[in-house]
Structures are given as C-alpha cells and as structure tokens.
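**Q** Structures incoming, each one as structure tokens.
Every number here is computed from the coordinates shown, using simple stated rules; none is lab data. Since the structure is predicted, the reported quantities are computational estimates derived from the model, not experimental observations. Cβ atoms are built from the backbone, for glycine too; each structure is taken alone.
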Structure P
Amino acid sequence: MNCIPLEKEQKNKFQKIYKQGQLPVILEIEHSVFGSNYGANSWTTRSQADEMSRMLNLQSQHNLLDLGAGSGWPGLYLAKQSGCQLVLVDLPTAGLNIALQRSKRDGHNMKTLALAADAAQLPFYGQRFDAISHSDILCCLQKKRETLVACREVIRPGGRMVFTVVAIAPNLSDQEIAEAIENGPQFVQSPTNYSKLLDETGWQILEYRDLTEECADVCRQLMIIDSEKERELHEAIGFDSFHERQADWRNRLYAIERKLLRRELYFVVPA
C-alpha cells in the first residue's frame, strides 16, 4: 500500500470527492447525467454499466472483484443485478465506507466485502475471481502493468474482465502529448498502448470499444447542469470547488475535441 507523493495527493483528492458525492445536489446531477446515484467517480453511465454486466455474464454463484471501487459504482450495481458475491478494493477508505453503507441499504451487504488495498498488490492467494471490473482507474495509477498482472493472477480460468480507461490518443506530436497530459487524469500517460500492454500481461482482447464521443457528451451535460445549479453547488461545496468541477469538465472536453484523449473499453479474458 506504499504510495508515491503524487498518488498520496490523488488519494486525498478522492477522499474529498467521495464525501462530496453524497451531497443531495451532487447525487441529483449524477442521476440526471449518468443514470446512477452512488456518488460515481468514473465516467461510466448506466447504459455502459449494463453493457459491462452483459459482457461479464455474471451469475449469482460468481465472485466479482471491482478495483478502484470508490463509493460503489458500478461494482455494487453489477452485483445487485446479478446477485453475485462482490469484493470492492480501493485505497481511500472514505469511498469504501460509503459503499458498504449503500450495500446494506440495497440488501446486498451479506455478499459484499470491502478491502483497502493497492490494485497492483492484491491481497489474495490463488485464482478466486470469476470476473473483474474497473472503471477509469488505470489512468489514475502509475503501476498500470503491475495492476494488469495482479488481475491476471487472481482470475480463474475462463474468467472475464471488463474495464474502461482514459488514454492518450496515438500519433500525437510531443506538444500534443504534453497537452493531453495536462488535461487528462494525473497518470494518463502509459508506457505503451493498452492493447500491447494487455498482450504482454497475459490477456486476450475479445472486444474493444471507443467511448470517446459518449464521454464528450457527458462532459457537455455536466457543464450545462452544473451551470444551472450554480447557486446550489456554491452552497453545498463552495465557490472554489464549483469552479474546479467546471474546469475539470471543460479541460476534458477540450482534450477530447482536440483528439488528444479518448476513452476506451476493453473486454478481455486470460490468454
């Protein structure tokens, strides 16, 4: 669970985001844009979560591992829909505590476990998971290869993994790459593209989808609805946090429209 200083800074940032995510006005915005009300900290919409569930083919007897689980979206939703066992893993405990409270309200707490752990050093022995999901966490981690290796080590033969990630677009100039890094998640830069990284870590890609335009649409919706609820947001999270939110949406949309960043979905199985 050792973190470099930048990862510690990011962990503290997410602690704040998870707590703010439970405010009524934030949950209302989330429901309007994403179709969920968990305090989501990824770009996964309800329709995308349903598609992830289909790909994973979750059954009630399955064990699902959700990495970077935050406050439970979409892991809790996937587990509730299928009735499967669920293990939520993240480092900020604020999100995990919220997720456990939500699992109790959803009546799924007896089949839900939450662990504070590093995704690159999973505290499990043997191949014990039938399915793994993670939403936009590899772009927030430096140890991308190590995380994919860790997932490979704990998944059962015939298991499935689905994840989304924000990535730097290919064939950019050095200046464009610098802009992509500036406007993307903190660790958006990858040592190699994800297709190659998956191959090198023992995964076979069954399906790939480009979700960039959907992500851009979400950014636009968030900018609009935040502006409409500016007064409520000022009262709930403060002036500075409101403008930080708007800057986040604006910067991400700028990078997407400039074709600097894209959001991808991978459906993979052990090779």
Structure Q
Amino acid sequence: MSVVAQVLRSEWTKIRSVRSTVWTLGVAIVVTVALGALISAFTKENFDNMPVRDKINFDPTFVSFAGMGLGQLALIVFGVLVVSNEYSTGMIRTSLAAVPQRGVFLFSKIAIATLLAFVVAMITSFVSFFVGQAMLGDFAASLDDPGVLRAVIGGGLYMTLIAVFSMAVATMLRSPMLALGILMPFFFLISAILGNVPATRKVGQYLPDQAGHKVMQVVTVGDDAPYGPWGGFTIMVLWVAAALVGGYAVLRRRDA
C-alpha cells in the first residue's frame, strides 16, 4: 500500500472515531431539511399575501434551500473540528512525525473530509429540495424544469466548499475557538451587513458565501450581480483555493 493510501486510511479512521465530527454532519442534514420544509410550508400558506414584486421573484427551488444558511453552520464546525482537533489535543505532533511530508498529510486530511462532506451535502441538497417542493404544493418546481437540477447540485457543491474553506482557515489558525470566532461572524454577520448596505453591496457580492449562493438560484429577476450562477461558483472556488494555499503555507512553515 502506498504512503498516500495509508495516510488516507488513517485520516478516515480519525474522522469516524471522533463523535463530534460525525454528529455535526447529522445535524447539518436535519437542520437544513427541517428549516427548509418549515419555510416552504409557511411560504405556501402566505403566498397570496405576498407583494407583487416577491411573487414575480418567487424561486421555489431557492425557498427549499432556506435552511442551508443555518445548516452551513454545522459544516463550518465540521471543517474546523476535522483540522483543529489534533492541535487542541496535541496529536498533531504525532501525526506529523508519522507523516513528515506535510503536503501529503494536509491533502489526505482535506481529501477524506471533503469527500465525506460532499456526500452529506448532496444528500442534504436533494432531500431539502424534494421535501421543500412537497410542502410548496401547487407552487412547486420540478427537477426537470430549466436550471433546477443545476441549482440542486449547486447546493451540494456550495455546502461542500463551505466545509473545505473552514478546513483551510482552521489550518491557518490552528485553534478551534479562534477559527470559529472568525468564521461565524464572517458568514453570519459581516457578509450579511456588507451585502445589504448599499454602499458596500458591490463588495459583498464577491464574498464566498454570497457569490456561491448564485449557483442555487433559478429565478434571477432583478438580480444586479455582475456574474451568473457558475460565475458566482467560480468566485467561491477561488476563495477556497486561496485559503487552501494559505493553509499549506502556514503548515509548511510552522512547527507542530
């Protein structure tokens, strides 16, 4: 068995042996699906009372993803824990002693965690869509409608990239508290403020979460973003790539 294969197997064992990381993935599915279903049902009941503008912009696919804003919280925690657990316990010294090739070590850890996050994220996205559309009833969209399948797959990719971005940031910061202390306000406060204040809206459009959201949207009436669904997704990928480069640079230069 090659070194890379051995390290991949080791990282898989680490992830599944830590209950907190496994539980966060379960929470991501439950919270995202449940909240999306609740908001979809609420939207159906109140559709007739919605302003005309909201009816024109109504996107049943995106409504079913309403829980992803909260569900991504669990993916952020998962990404941080996967990396920083070893730093907080001191096991990182043992890991790097066993795998001195730090590039191989980091690649294997992120590859296994990304694959796991991808599977969970895709399941979450498809289940959220089907449950949400069931709740919307006559206002539902079909997977065969133009742009819908792309949006559903995009939802899974978005949540996966959120987890990878969190892993990269945690690699740079090493501390779980510090990483969560930066990521949580960034996604749930700073991004929202920049995206809703007219003076900073154009800046906010290029943040990873706001750009990534575009791939989940089907109806874009009145959307002033200077890019389309895959353009926004590309911006998010660039953010993630930059974070991974930063994480590798820090891991390579610092002692365990």
Structure R
Amino acid sequence: MKKQIVCIHWGDKYGPSYVNRLYAMVARNITPPFRFVCFCDDAAGMREEIECFDLPPINCEIPKTRKGIWPKSRLWNQQLGDLTGPFLFMDLDLVITSNLDAFFEYGDPDDVILAPNPTNPFERLGQTSVYRAPVGKLYPLLQQFEKDPKALIEQYTFEQRYVTRNAPGGVKLWPKVWVRHFRRHCRRPFPLNYFLQSKLHENAKIVIFPGGLGPQDAINGVHHKKYGDHLPPLQYIRNGIIGKRHESLWKHLKYYILPTQWVKDLWRE
C-alpha cells in the first residue's frame, strides 16, 4: 500500500510551523518512500518537501461550531489533488511517538479505519484525529452534509460520530494501544499528577490532544493556556483553595500537570 499522509490547514489558529513539525515527525517515524500532502488556504512558510494543494471545494457554508471540526469534511471529497487509493489523515496537533508503517498494513485497502474514541466508553465511536480511508470513499457523507449542514451538525454534534455511523461499509478501529489520548491516557490522576510527569505508553505510536490541552500546554505544564504559566504544586493548590481558579476546586486539583519532557523531545521539527 502506498504511504500517503494527508493533513489540512486553514485560518490562523495553527501556523505553518505545525505542518512542518508534523512532516518532520512523520519523516522520522516511517519507512520511505512516502508522500506528505497538505490541503491548505495558504502554503507560505511550509517546507519544500510538503506537497501543497488548495482546499478541496465544498458546496455549502460550513457552520461555525464549538464542538466538532467540521471543516475536515472537505477531505471527504471525490477528488483530493492527484491522490488515489488510501491515505492516512493526521491532525496537526498530535505527537508521533514511534513507527507508523503498521497504519498502512492494517486491514484492507478499502477500509475506513479510525482511532478509538475513549471519551464515550458505552458508544462505539471513532476519533478522526487519525484515520485512513480511500480517496472518495466518504463522498456520500459529503453529499449528504452539503444538503443541510446545520441540521446534520445538530443531529451528530461531532464529525467523527457522523463518520462512525455512516461511512459506507462501516468503520474499523485501530488497536487501542496504537493511538493514545493525552488527557485520558497519559495525564496522571490526582494526586500523582503533582509528583510524576504524564506517561508515555510503551506501545503507543501516536498521542492525540483533543479537548483544549495541546502539546505546547503539556510541554509548559499547564492544563490550558487560560490557566497562565506553570506554578509549583503548593502555589497551584493554594490558588485553588483561595478561589483563584477557572473550575471547581476538584477540577482545579486534578487538572494540574508537570512539564512533560517527552512531548518536548518528540514534538519538534
């Protein structure tokens, strides 16, 4: 199977450094040859090894939402540049921790394969931070989405739920140990979070960062940028007790993380 990595970039939330960093992590963790393709609205500042194409067209206005990353629906298009066959999509804010070759060897080339989503344990739900699909396989989903995007978003909330439930032929999920969720699997539970760095799982290949806590936050040792700079444990606890917090005291205490060295070591160009 051809090794084709795809990402998408629009707007100014993530600069070109995120795309360049993702390329570098892929290059360090894959057996050549491979293609790295970015669909974007502006290719300025991206490495010359990255193949850049315009954003795939979509025949509707994508509503702005607080939940779900629906602009990724552009990649469900019938045509994606000059790509053919399966491609492996990756979010820009993930960390690659070991070799990626198995993502191209798993399952059948015609399969749609998603990362398991751990946030809803009683629902078989995929996570589109890392997924593989053949070009055009998800086009029926885009056609349906274009008819009434607002109603469809209200029904499913997250684009990954829509894909999981409606992909032609159904979906498969990667082995759970391959893709780890930083907040759910790596961040230490209270009170260990005050003494131990977040854990890098031995068999993980990719760590994803949904939910507001990004790689730079993990490096800095903050739950979210709104929390400000990293504080020593006792000062952080003191701030929570006297009321200088954004959440309940319990959430404040459990959200504490130490600066995470392995994220800094791996999330680099």
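**Q** I have -6500 for helix-only ellipticity at 222 nm (-39500 (n - 2.57) for each DSSP H run of 4 or more, over all residues; to 500), calculated from one of the structures P, Q, R. Which structure is it?
**A** This figure was derived from R.
**Q** Starting from the value 0.94: which structure in P, Q, R was Rg/Rh (Cα atoms, Kirkwood Rh) calculated from?
**A** P
**Q** While we're looking at this one, here's another question. Using P(r) over Cα pairs in 10 Å bins from 0, in percent, for residues 35-114 alone as the calculated read-out, with 13, 42, 38, 7 as its value, let me know the right label among P, Q, R.
**A** R
**Q** To test your reading of the models, identify which of P, Q, R gives 11.2 for mean count of other Cβ atoms within 10 Å over residues 51-58 when calculated.
**A** Q
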